[in-house]
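Nothing in this text is a laboratory measurement; each read-out follows from the coordinates by a stated rule. All of these numbers come straight from a predicted model, not from anything done at the bench. Cβ atoms are built from the backbone, for glycine too; each structure is taken alone.
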Structure I
Amino acid sequence: MTNTDYDTIIIGAGMSGLAAGIRLAHYDQRVCVLEKHYTIGGLNSFYRVNGRNYDVGLHAMTNFTEKGAKKGPLARLLKQLRFRWDDFQLAPQAGSAIAFPNIQLNFNNDIQLLRSEIATHFPTQIDRFDRLLSELIEYDDLKQEDFEVSTRQVLAGIFTDPLLIEMLLCPLMWYGNARQDDMDYGQFCIMFRSIFLEGFARPFKGVRLILKNLVRRFRELGGHLKLRSGVERIDVDGCHAMGVTLEDGTQLTAKRILSSAGVVETMRLCSDSSVVDVDRTGELTFIESISVLDCQPKKAGFDKTIVFFNDSDKFHWHQPESDLCDVRTGVLCSPNNYLYDDSEGDLEAGFIRQTSIAHFGRWMELDERSYRQQKMRWYDLSTQAATQFVPDFRRHVIDTDVFTPKTIRRFTSHDNGAVYGATKKQLDGTTHLDNLYLCGTDQGFVGIVGAIVSGISMANQHCLRSDL
């Protein structure tokens, strides 16, 4: 057999790529993770401006379970990657809300709070909600046929109050839905369990701690991480990927390739790129602003961990029709409002992050001056929209930063800056080549825990079985 540089090349040093690398390196595979940027994490990364640390992408880790739990995605990833629960220093949420005009449903990491809220505000629907719960507790994440079913149709067959349907869809679409207007029922089930049945948590030090642990473990196991090493193409011979050619001309060979770049983006890299299906490209992207306060958010009246809001009885989940952004719906999150250990104290400053739906093409067309102006304008408009549903914190703001679809595109390379990737997921991770596989968002699991589990699952299924 011809010698190769690596057993597995992994494209992308995000959560899924790093997790896959750790899993494979545990079994003494020669593994190389390639990252085109100067830093790791993809969208879930961090940066420092004016002496402050900012997380990118991380509102919360979903799928939270308490220390010692044996079941659930978090427990599974800790076991598979051989981390301890304490390595991530997770603190549960203080409490979140879904806010629509004249009604608010509070929830936390105990499903009984949401259930009691529904019983109070939608008393005729509580038995129907219990029916839904019973169906979701043992749901199979990899049930492909459910990804061809409309969630709106399923929920319309369960609930008789349309408003409850819209309110349940709001946080689940915001945190993991690539389709506009509707949601694959399989994705709904995954997100419902990860948000409502398991819940939110966050490391005190944010995403930096997660990435630091992943990289350290990968390197300890002998894995190679190459930054500023963008892939120019995947070299294909017939039905087989031979390796990759980097943007600087370096060629690397491998027995197999695992890509977290996205299905459309990965297909475009292949030297036989005639198989690219651009119709799968997602359209949903966002702007996100970070407000730094002169006090802790609770002192400014914002005591929730996350608030998902919508300004009418119909949830808006579509790219803007005629403007740069749509601020009729949004998310506000404070990394301060988690139940951190008392010994850790407060974060270094008060932060509130707010997210709005944006239009990728219109942001990309702006010249530099207009781009800066529009960032300021949409910060003001999105904040104004949000303060219809939360206490007005604007007088406490001492600093801001905003990232846009242009930023997302630069750090993820996703077409359209699509945060949740392609509209049709590839749950088994296979491609048209017999040794090229997908992991990450376009495989089907979203969020930080989902991405890590995706990397582990695809590594186990496609990169280990033939070697064990």
Structure II
Amino acid sequence: MSQPAKLGSAGEDAVLAAVPKELFIGGDWREAEGGGRFPVEDPATGEALCVVADATGADARAALAAASEAQAEWASHPPRERGEILRRAFDLIASRLDELALLMTLEMGKSVAESRAEIAYANEFLRWFSEEAVRIDGRYSVSPNGAGRLITMRQPVGPCLLITPWNFPLAMGTRKVGPAIAAGCTMVVKPAMQTPLSMLAFAAILAEAGLPAGVLNVITTSHSGEVMDPLFDDERLRKLSFTGSTEVGRRLAARAMDRVLRVSMELGGNAPFIVFADADLDAAVDGAMIAKLRNVGEACTAANRFHVAAPLAEQFAERLAARMQGLRLGRGTEPDVDLGPLINATQREKVHELVLDATARGARLLTGGELPDGRGYFYPPTVLSDVPADSRLLTEEIFGPVAPIVAFERDEEAIAAANETEYGLVAYIYTRQLDRALRVAEALESGMIGLNQGMVSNPAAPFGGVKQSGFGREGGHEGMQEYLATKYVALAL
């Protein structure tokens, strides 16, 4: 098929029309085998925005074949040139930020302002890894007995399968694609069926930036398991990177072990937000608004439960509720909208079910908690205090704009409660005492800590968790290592 038009400055219809709706395999845009298509829904209205190609297993195998055929040549591509492709893509995305933001809002629901923020964040991964491409190094040393030399080198692991989630349609893609390109790996990318358009637009931009055919291949499908599962048995596949739920991650990790694939995973979270008695209360409330409501609360890093020192608990809850009451719900394309809809009806029902469970157990509802009338999958910002310990809100990942608050008396009580979860992605601490901050940060079972701030994501930092929140890291220097294998050469003298 012919190459798609460049995404340019235009309204909704023109932006949607400019995005390719086909599979991207071997540098070509093509229909799915058999011509199947599935709809992409606008979560603000529940109506279909457009239809995209619905890949089959044959399409997935063709994508892996294209990646495998391109691997050797791409691995030998000069690192500087790989980095410059990423830098050109960075510049192209920056020049089309408004159009890409509108596209993201249409398929995911978040406000245009939040979409702009995500695209700017996503783009920084391309800039970061464009600079990391030329920093792949090795080591030369003398053998301890002096009889030889030890040489190590870092090489690309080979064709990768990258599976991205719906909640950050571009950032989760650049966070994986960026280091893969920089390291010299080819890939098959499978975006979430709810939000494929941003990834398709990104693929077109990378092609425009000069990425050789076959390095990046994009498969969109409405039946992911059936289509992608055969790839795990293909000896050409060398690595899996997955961002999504812990439940799905467990299944994929078990499947990947059949062939001992290199695996990295960023899974679910249940982030504690701890406010100690000496905290700056204004700063804590500001941080809570960010940590809870970024991306409508549909983020693995979202503060899931708020543990607040008893002397501050009531005041914190009242201030947070007052701030949330002032937010405006609406379609993300409307002016002055603070929060868009949740991704679909299933997610909204789950969030409401968790709130009803908490109130039935005795939690006190301070604001929100009622399903709004009208179209779309909106849910009001909700604050609950005096939440009982057995409430599902405290044990399950909410993925919505709901803040359950629990008071604590002693530091040790807060730490124990924070660690009482199978997850360990991120935790937030608010205190003005340095010794307390370090002591608590060391005691928390979490891969990342936000100290007196409500956001930890940074392309220059290693993103990832412990326990059931996954393994491996994305971003930072560590993010490159996930796509590189170490080879050791023993040299006798």
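Some points to look at:
- Ranking I, II by distance in nm of label points 7 Å out along Cα→Cβ at positions 330 and 354, the structure that comes out highest: II
- Origin of the derived value 18 (relative contact order in percent (Cα under 8 Å, 6 or more apart); candidates I, II): II
- Comparison of I, II - label where mean count of other Cβ atoms within 10 Å over residues 90-97 is highest: I
- At a computed 67, 66, 39 (Cα extents along the principal axes in Å), which of I, II: II
- Among I, II, structure where helix-only ellipticity at 222 nm (-39500 (n - 2.57) for each DSSP H run of 4 or more, over all residues; to 500) as derived comes to -8500: I
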